[in-house]
Structure 1
Amino acid sequence: MKADPDGEHVLRAEYERCHPDDTFEALKRRAAFSKEDRRLLEDWRAAIRARMAARAKG
C-alpha cells in the first residue's frame, strides 16, 4: 500500500461518512472552482492532520 502522509484515505472516509449525499472526489473537483468548497477542503485537511498529529504524539 502506498504511503499516505496527508491521511487522504482517512479524510475521504470521514468526509463521506459526514456527507452521505456527496463524495470526496466531487468536493475536490468543486474546490477548483468554488472558494467555499476550497475552504471546506482546507478545513477537512487541517482537521485530519491535527488528528494524525495528536495520535502520533501519543
Structure 2
Amino acid sequence: MHVFASILEGRTKEQKLNLSKSVITALAGLFPDVENIGMDIADLEKGVGFSKKRL
C-alpha cells in the first residue's frame, strides 16, 4: 500500500516525516496483514491551486 499526499509548501522535513509516521502507524493498525506501507509527500506551491473558497 502506498499513500500519496499533497500539502501546501512551508512545512519542514521534520513535520512531513512526523505526518508520514502518523499516517503509516494508523494504517498499520487498520491493515495489520499488509506488509509494506509507504507514503510520499509532495509540496504544493501556494497561490497556484484553486479551491471553492476562492469562488
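Comparing relative contact order in percent (Cα under 8 Å, 6 or more apart) across structures 1, 2, the highest value is found for 2. Looking across 1, 2, the calculation of helix-only ellipticity at 222 nm (-39500 (n - 2.57) for each DSSP H run of 4 or more, over all residues; to 500) that yields -23500 traces back to 1.
Out of 1, 2, choose the structure whose coordinates give Cα extents along the principal axes in Å equal to 43, 25, 13 when calculated. The correct label is 2.
Only the coordinates and a few stated rules stand behind these numbers; no lab work does. Note that this is a predicted model, so its numbers are computed, not measured.
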